[in-house]
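Novice: In what follows, structures are represented as structure tokens.
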Structure 1
Amino acid sequence: MNLTEKIISGHLVEGEMSPGAEVALRIDQTLTQDATGTMAYLQLEAMRIPRVKTELSVSYVDHNTLQMGFRNADDHRYLRTVAARHGVIFSPPGTGICHQLHLECFAKPGKTLIGSDSHTPTAGGIGALAFGAGGLSVALAMGGAPYVIAMPKVVKVHLSGALTGWASAKDIILFLLSRLSVKGGVGKVFEYCGPGVGTLSVTDRATITNMGAELGATTSIFPSDTRTLEFLTKMGRAGDWVELGPDPDAAYDEEIHIDLTEIVPMAARPHMPDLGVPVAELAGLKVDQVAIGSCTNSSYADLELVSQILKGKQVNPGTDVMISPGSKRVLVMLTEGKNLRALSDSGARLLECSCGPCIGMGGSPVSGGVSLRTFNRNFEGRSGTKDAQVYLVSPETAAQAAINGRFTDPATWGEPPARKEFTEVVPDIANLFVMPPADGSEVEVVRGPNIVPIKAFDPLPQRLEAEVVIHLGDNITTDHILPAGPEITSLRSNIPAISRYIFGRVDEGFVSRTENAGQSVIVAGENYGQGSSREHAALAPRHLGVRAIVAKSLARIHRDNLVNFGILPLTFVNQADYNKLPQGSRIVLDTTTMTAGGESRLKVGELEIPVRNNLTAKELEIIKAGGMLNYIREQA
């Protein structure tokens, strides 16, 4: 077996490991973050389960750390108290970014992990099988339910050679994205193999698995080897190491070969992570802002390298430079390694150990500005400035642009400094986590006025009559559906309030039109719902009355979130029919004749449009019940 099959077989509760078949997996660990976690714990409470049933669950606060007004602070108090009551470890604001912290402190080779954040596959860098999921799926896993997915195809990514010059792990994944596109990984796990793997550190590997999410992949994973043991030993967790890898004769569904010696510094152009070009082609382009950090590139190895490049130099006076360490451990290592002084003296701004500018929480670029970011997404408007031109780059490229104030050819950069993954002594930060009491039954869970319990939704009607309220193109992201930023993200625990912002930056009339329609349908092109795991991009439209999405194709996590909240995910049988459902069309669908995985007919006046669902029998029952919570109540 390959490594993916080994871990799945060891956690298989139900199903067969053939591509496309439904498999139910036992989940060892979960993680949440505060932008999605509040709703996940409200859902856990609704299940009336007194204590989580996983080996380990962690609640991180890393997204909404600005605490503008009372809403974020109230959410954090709720998360701290609900974690104590239900047996969850709590990571307070400022401790660090969930994926960097989980890699350092909790992720284990061979374990399964799901998190209410699409970049949870970061833990694949240490050999864990980690999935991004909606908050309700995570709540179910905390309650002991298996995680159900379609068995993915497994793609062998064979790495040979070693990186040269200024090329880095970020450039590997940007190259792969440029080759495969943002939907090239749908329904697949990317398993990295070959002699080139041994040349990459765990933090290098985590950068690659982190951005596997941008491929649309189910997850990505590296073997657990001596480099993994070295990392865990430095983190004080040598006992968590096990050697894991594929069998020598393992079979794969597809193979990709990458010669690491051919990788060059890359940049993803606006506004998609797959629009990659060599940095040399952009030489001369003025840069207004540089932001270094995020769960992709905020490790000690990344920032120590940046400090070496900036040491003794000044950032360009016309370029705003921000640096966000991934965790307090990284911050302490930078301090002890005398790197923090170099960063500070350069004129760069030092931000909190949090997601920050990556999700539009401050640090927005100037109007029309060019921003270089070591982040994982450059969707239009995600930075908080709608007309900003955001490029995704490595820390090395970002640091060079910070000094020069523009893109420059890597051939002019000289000799690259050596990368250092650790300081001699790695500090222990276990004391920063709030461990739950052995018995949390007496803990009072404190809710603020912005924390609104989720309402029950109506079952799917037998005859669905609805209006097409918006007609969208390809690659609509969850940022298009529900923008990020401090004002909107602070409402994640208040569905009635946050629903007012659905498609707010795409179509200002969407909300009022949808409310007037009563029941409504969204029509979209390819890869609808790509991007983050935020279930609010399904939950808030459902609150407004959306009952179905008809698209050319749907992204995996968003499709699952639609099912969880009772929205029908449908795809066109004939792609040309996409143009036959303009905004304002009225459809009729007889849901009594629907079968799992079958075809149905949308009636639009005298016209009939064939559509298909890829639902299992259980998923169809969930949608007919009005969503997962209704279904659970019915089963109970």
Structure 2
Amino acid sequence: MSAQIHARITHDVAFWPLRQRSWTFGACAGFFFIEPPCNIVINEKLNWDERLIAARLVGEWAELIGSGVSAPLAGLAAARAAAQFTMAEHIDISEQLGWLTAMASDVPPTSDVLELAWAALARNCLGAPLTLPPGAAARIITLWSMLGTSETIMETGGDIRLWRDPQTDLNGYGCSHRPRPWAITFASSTASSISERGYEASDKARLRVTGAALLAGDYTPIYVEAGFVRDAIAEAFGVPSGGTVVLAASGTDSELLALALGHLPNAAIPITTILLAPEETGSGVPMAASGRHFAIDTANGCDVARANPIEGFRDDTILISIPLRTTTGNIRAQEDIHADIVAAATEAARAGRRIIFHALDLSKTGLLAPSLKLLRDLRKRFGLSLDIVVDACQLRLAPDRIKAYLELDSTVQITGSKFLTGPPFAGAALISRSVSKRLLSGRLPAGLKAYFGRAEWPSNAVVARSLPPSANYGLLLRWHAALAEYHAFASTTEIQKRTVITRFTMVVEQAIRAHSIFMLHDVPGPAREGEGWDTLRTMFAFAVRSPAVPQTFLDLDAARKLYRWLNADCSTLFETADEQQLAAKICHIGQPVALPNEHGKIIGWLRVSAGARLISGEPSHGSLAMSHRLDQEMTDLATVFNKIALLHKHWTLLDAADPAPQYR
């Protein structure tokens, strides 16, 4: 058993703090023995589950002690994380560890409960006091909501889609804030499970902030961390001097920010918002862009009524949507799209309205509009009476493209949760030098306090003083994971980027041709100025023929079923070894997009995408040479289509069983 546990601790990133120290399984009187700061012995007589709990607890405890935290505070904080780990692993807590149950609760325990927990812990730490020092319990209770595992904290600060389903251990996107390396993942058009690289970056930040908060006794270290994350994003994406970054829980949250910025120059001027293809951005975007709640809860945990007006926003905002497709799903000619944009902006200007124009780089299926040339023309024609907001939430573009947008005094919306493959709900707005001056005076709409905390804005933002003195801790940890993926991707060469994307494209096209049930959606690569990896297509949408009527394709509901079944181990439904082996593969891809066909009927288009992690290297394949690693990734990509073909062949069987996705 010791060898198996060693293997688990070696390969599971949740135990990285323990791996930084000398430790062993051996004889000791208690649950484990810790001699600060680094000598650790875990009782060899513990069973498998108890050893896992001990390893998770003692590694974090030693890490916090090493950062200067007292043994009692460090031990209780580590015990809370270990308790949440125990719940996530579905481990039954033994009678000996009964005190852990209270440590996993969202409700802070009483001082008496913490005293009992410490009594159980103290005997495992050399030199630790047997009773809690004065004020220690009160400090733990004060900081309770920020203590715990990274995966639990990363589930906060978004909306209901971030919550982990206790039945599947996955969130609303079918992915996890715990690494899931056994899953084949090409889902970066929607959301990805965190990688080992991202998790470790997030967890190191969490432990650094936890240690600082335990020493300070308040939440100030989180606010400091928010500034660090904003600065890191600004540096990574080339925000110029005088520009700034505002953090947002999601791309849709940043739509509210863009609208608020439109109010700031002169709140007396009515606004016209021009959106491109909102059906290919996000379902909540039109509501947010007109100052309405777009979900039933907010990033700051407020319950709201979806589609209701948000306090402080003008109620006379006009929303204009310009389609990028015809009613039969075909891509419209660029000159026609450009003409509609100019006409809408001209009409709004004639009416004396402020214009907020949303450029799209890229849509859910990879469409880019308008051209950079048109954006330059719009800026020249309408001046600063026009706000340009670039929806670059897919982030499938090089930093030089972002620089070009910012030079047009645009606000660029990005996320770390699409192409970068960070956890879902990691948004930010990159604000140009000119627009950032608006933050120095005026007042934000009052309703933004449900979505933003003051620390998510620059410290000199006078307008943010009306926001609550808080920061979205879950958002900060998600961005740490995304930034780790960004730096890994940025370190690759242009040749490597183009080589991987080109091979990805080739394998997708081969897999589509290999099965008669597929139809690839014909979308050109992004029409950008110059050359570069971001002129290549990285998102591929495909339709699947209906098993019942092969002349038609799956509608949205049927495509959603197939999307869920792919993310499940379906092996028990099959009899032959080959089919079982293929059906057991867990495949996570992009959620289906609804587009009309030539008859106006809706088809559900599934998507596979090349994300940054494919190019920089999936950490779970780190032991493989580059060529072998890429071979494995391409084999996995072909497996996605082969499994779809298998499920399609046995549709009636799958439809009756309706297998649910699972974490493992």
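The numbers here are math on the coordinates, done by the rules we state, and not lab data. In this text, all values refer to a predicted model and were calculated from it rather than measured experimentally. Cβ atoms are built from the backbone, for glycine too; each structure is taken alone.
Novice: 0.80 is what came out when FRET efficiency 1/(1 + (r/R0)^6) of positions 239 and 503 (r between Cβ atoms, R0 = 41 Å, to 0.05) was calculated for one structure; which of 1, 2 is it?
Specialist: This figure was derived from 2.
Novice: A follow-up question, please. Which of 1, 2 yields -12500 for helix-only ellipticity at 222 nm (-39500 (n - 2.57) for each DSSP H run of 4 or more, over all residues; to 500), as computed?
Specialist: Only one of 1, 2 returns -12500 for helix-only ellipticity at 222 nm (-39500 (n - 2.57) for each DSSP H run of 4 or more, over all residues; to 500), namely 2.
Novice: If mean count of other Cβ atoms within 10 Å over residues 423-430 comes out at 13.8 when worked out from the coordinates, which of 1, 2 was used?
Specialist: The read-out comes from structure 1.
Novice: Taking distance in nm of label points 7 Å out along Cα→Cβ at positions 151 and 583 as the criterion, which structure among 1, 2 has the greatest value?
Specialist: Answer by largest value of distance in nm of label points 7 Å out along Cα→Cβ at positions 151 and 583: 1.
Novice: Follow-up. Here FRET efficiency 1/(1 + (r/R0)^6) of positions 287 and 399 (r between Cβ atoms, R0 = 35 Å, to 0.05) was calculated and came to 1.00; which of the structures 1, 2 was it taken from?
Specialist: Label of the source structure: 1.
Novice: A further question follows. Here semi-axes √(5λ) of the Cα gyration tensor in Å was calculated and came to 37, 27, 25; which of the structures 1, 2 was it taken from?
Specialist: Going through each structure in turn, the value belongs to 1.
Novice: Work out which structure the value 55, 49, 35 belongs to, where Cα extents along the principal axes in Å, for residues 79-302 alone was derived from one of 1, 2.
Specialist: Computed on structure 1.
Novice: Given a value of 4.1 for distance in nm of label points 7 Å out along Cα→Cβ at positions 343 and 479, calculated from one of 1, 2, which structure does it belong to?
Specialist: Going label by label, the one that fits is 2.
Novice: With FRET efficiency 1/(1 + (r/R0)^6) of positions 143 and 463 (r between Cβ atoms, R0 = 30 Å, to 0.05) derived from the coordinates and found to be 0.55, which of 1, 2 does the value describe?
Specialist: Going label by label, the one that fits is 2.
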